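Q: The data blocks that follow each hold one structure.
We did not get these values from a lab; they are worked out from the coordinates using the rules stated. Fair warning: this is a prediction, and the values are worked out from it, not measured in the lab. Cβ atoms are built from the backbone, for glycine too; each structure is taken alone.
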Structure 1
Amino acid sequence: MTLERLRYLVALAEERSFTRAAERVFLTQPALSIQIRQLEEELKVRLFDRTKRPLELTEVGRRVVAQARRVLEEVEKLRALVGGEEGLFEGVFRVGVIPTLAPYLLPRLLPRLTRRWPALELSVREELTPGILQGLLEGRLDAGLIGTPEGLPGLELTSLFEEGFVAYVAPSHPLYARSALHPVEIPLEDTWVLSEGHCFREQILSVCRPGPLRRRVEFQSGDLETLVHLVEEVGGLTLLPEVALWTLPEDRRTRLRPLTSPGAGRTVYLVQREGALKRPVALALGVEAREVFHSLSQRVVYSSSPPPGQTTCPA
């Protein structure tokens with residue numbers, strides 16, 4: 001059992017293809033297959049189910065790969081002792097970001113990171129929160145950006161920023177006449193929400209007022225932009241996090257309505273493994289994300305006033 005074989009194992013687990021993994025580790029496909037087979041023989045277990053396409057790890061294989069990642073990280077810690085902290089800002093850094101943050105934050109965050117640390121190779125994946133947490137525990141990810149205070153033993157949460165939710169209302173909906181909405185005024189049956197598995201969905205369901213009616217059209221979406229288009233073309237309303245307002249055109253901002261106290265919102269967190277080698281890199285990423293949010297949130301200006309002639313909610 002050598003460090004090289006552990007690297008081959010991790011590469012195959014991530015690529016799930018002997019062809020791609022062999023290219024990644026600069027081996028021929030037969031040579032990689034031999035290395036993995038010899039590792040399996042030494043451990044006396046099957047690490048991969050080779051009948052599946054793409055390849056899948058067996059249950060014991062997942063545990064072995066997770067441990068292999070930890071072993072390789074400890075080796076990198078030894079190198080870091082010699083190279084110093086600056087050496088951590090080189091090579092691959094893998095980040096998971098939830099879908100309700102990724103399209104708004106990443107286009108503004110990634111250029112800052114690449115300019116500041118040009119030797120850092122960023123690998124970013126859009127994933128739901130459970131996948132990010134599991135990826136951190138298994139060593140597939142180095143850091144994550146999530147919107148709920150969820151954590152597991154061995155993971156560390158750092159609060160980055162708080163953002164409010166804003167209603168996006170179709171002109172045909174009665175609530176469009178209001179200049180602001182109280183959360184209990186928002187009928188769930190008129191509200192478009194994300195599909196199950198999204199933490200933002202649960203946050204919205206906890207805010208809206210459940211009613212006796214059911215929506216005539218039920219639609220499952222993982223994209224906030226789709227919900228905005230549904231409001232515009234079908235009617236009803238949806239709720240958007242503050243980051244989503246950064247890309248909203250000026251003509252659409254007249255459909256936004258703030259929520260009155262107690263309002264609704266979320267805290268965005270940086271999550272990483274406790275004691276991780278690249279903890280300084282993760283914390284630096286969190287600082288940059290916080291600065292992006294605060295710089296752009298101050299620039300968002302929108303009109304929440306209804307057109308002339310329509311009434312507003314009482315003070």
Structure 2
Amino acid sequence: MSKVKPIKVALIGAGGWGLQHARIFSAHPDIDFCAIVGRTEEKTKARAESFGVRYYLDIDQMLEKEQPDLVSLCLPNQGHFQATLRVIEAGYPLLVEKPLVFDLHEADTLLNEAARRSLFFAINFNHRYAQPVQLAKQAIEGGRLGELNFATWRFGGEGSSDHPHANLIETQCHGFDMLEFLCGPIDSIMAQMTNKTGAGYRSLVLALHFANDAVGSLVGSYDTSYSYPDTHRVEVNGDQGRITIEDTVRRYTFQAVGSETSEVWQAGYFNDLDREFHRTFDQHMDRLLEAFRQGKEPPVQAAAGRRALLLARGAIQSFETGKRVTIR
């Protein structure tokens with residue numbers, strides 16, 4: 001029997017979340033994990049040695065020597081553009097971490113250059129692959145909620161950045177993506193933000209309107225803590241029922257309108273896979289590799305990163321002008 005050739009993958013980034021990339025690539029049976037590129041020799045060499053791969057300090061050198069089938073990039077949030085463009089210009093299919101970039105012109109440049117080369121270009125909005133989110137998607141598409149009326153997203157923790165809108169762009173991009181994934185496109189935004197801490201607009205509240213005439217809210221902050229229970233919560237309400245998602249992976253609840261009985265999912269005793277947030281990336285990677293091998297589009301295309309940035313920029317415009325901003 002013929003054996004399918006593993007997909008050769010290289011990783012650019014030796015930081016904290018890059019460890020999750022390396023973990024998945026090193027253990028996945030369909031991946032030949034070949035190399036890690038980093039900025040400092042000591043850290044990059046140590047990371048590469050721990051996974052038994054080669055290390056490089058130069059992207060072009062790695063691409064020339066390794067010639068991977070797929071490149072994954074996991075870099076500091078404001079350092080995505082140049083490295084991503086280099087990989088695209090070299091003609092390699094790629095997966096990038098959120099946020100795509102902080103600037104819409106840069107986003108358009110990356111997407112246009114990738115499209116010009118017909119490249120597979122994915123982004124890791126891994127929250128979509130949490131089991132509660134998948135169950136919510138199924139319930140909504142199955143009509144269990146009826147007509148959607150409103151949706152809320154709240155997510156807060158610690159964070160630091162020299163960008164005044166870092167929380168909105170680099171963290172609440174998950175909120176924009178999740179709300180549109182479940183409820184459809186957002187077509188207008190009104191925003192309130194505060195710089196009370198003097199370190200940028202770290203806490204914000206957005207009022208949203210969806211194209212299907214539902215309304216929504218998004219609350220985000222770097223002035224709270226990921227240690228708090230229920231630091232993340234999603235609620236979607238329809239005329240036939242309601243769903244809630246607690247802490248992304250912890251619990252999913254459906255309740256029909258008028259019923260005092262709920263359906264609840266939470267991971268069982270031995271179900272560590274669905275209980276652990278990091279494993280949402282594993283679920284996404286399985287689907288990404290399947291699409292890549294079949295020559296299909298990524299399950300989450302990089303254009304979703306531009307969409308989240310467009311919504312964030314709309315929120316900033318609304319706050320700065322004091323007006324509702326239409327999203328096109």
Structure 3
Amino acid sequence: MAANPHPFENLPPQRIVAAIEALGFWLPGEPFALNSYENRVFLIHDDERRRWVAKFYRPDRWSDAQIREEHAFLAELAAAEVPVAAPWRDADGESLHEHEGFRFALFPHVVGQAPELENPAHLFALGELIGRVHSVSDTTPFVTRPTLEPIGWAASSREQVLAGEWLSQRQRRAYRRISEALEHTLAERAWPAQAAIRVHGDCHLGNILGRDEQFALVDFDDCCMAPAVQDLWMMLTAQNDQEWQMQLSELLEGYEQYRDFDRRELAWIELLRTLRLMRHSAWLVARWRDPAFPRAFPWVADEAYWDQHIRTLEQQRVALEKPRWLA
């Protein structure tokens with residue numbers, strides 16, 4: 001083992017079981033690791049045949065207050081009968097637990113499949129789901145959770161990549177040029193602070209599960225203050241204008257069953273996409289010391305990955321100048 005192992009290297013199955021059983025559960029089997037890189041997430045079942053998802057939080061990422069605010073948001077949504085997975089609480093009402101230096105929480109296991117974004121009925125149902133979330137979330141702001149702030153987040157992402165070891169001198173010059181240009185555009189067109197509400201923050205298909213047009217939203221680990229469109233734009237996947245407009249129409253029709261949507265927010269989609277592209281590569285660089293990342297993303301160490309990333313950012317600059325669907 002390395003002299004300075006990553007904290008998650010000290011999280012073997014027996015420690016996971018001990019942590020959960022310390023809460024009063026008994027686990028007849030071993031935990032099953034689920035796909036997760038930011039935290040460590042496991043599927044477990046107890047002696048009453050209940051299935052749970054145990055999330056062990058990455059050390060030093062969120063404060064206790066930030067995690068508890070996430071949990072309080074989930075409890076608020078669940079009380080309003082919004083389909084989410086709210087964390088289990090012990091007899092003292094505590095949802096954030098600690099065992100041998102690891103903080104963790106238990107969530108009920110949500111079964112189902114990801115929605116089909118080519119299916120109009122699924123899009124309408126997804127719009128309803130996000131509308132229900134936002135009808136609750138816009139009543140009060142987060143206090144400790146972050147705010148999606150384009151200028152600062154883009155700058156920190158750029159600095160993280162440039163501080164890494166992966167770029168050649170040629171790539172470093174190209175990345176510096178395009179990232180500075182994108183950061184300038186983000187600064188010029190940033191959404192106003194008053195547009196931010198509490199959002200899930202990471203509404204990709206892996207975080208939406210269900211069947212028969214009944215879906216639930218899971219994994220609020222990235223919840224933050226951001227414009228409402230942050231929870232909608234990743235569902236707009238069509239590659240031509242007609243299909244994109246169909247997706248948007250169904251999504252917003254469902255959304256507006258519960259909350260009005262300001263169409264001016266559509267102009268921020270490409271800004272949000274730009275920020276996500278920049279943050280994703282910075283995240284890979286920042287997490288490289290975690291042994292799970294080289295195993296899962298070996299291509300990050302290849303020159304070809306960074307050439308493609310720079311090309312993608314160049315294409316995104318064009319999209320920002322003339323958004324395809326709003327022209």
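Q: If distance in nm of label points 7 Å out along Cα→Cβ at positions 225 and 289 is calculated from each of 1, 2, 3, which structure is the one that comes out at 3.8?
A: 2
Q: Have a look at 1, 2, 3 and say which one yields 6.2 for distance in nm of label points 7 Å out along Cα→Cβ at positions 41 and 265, as calculated.
A: Label of the originating structure: 1.
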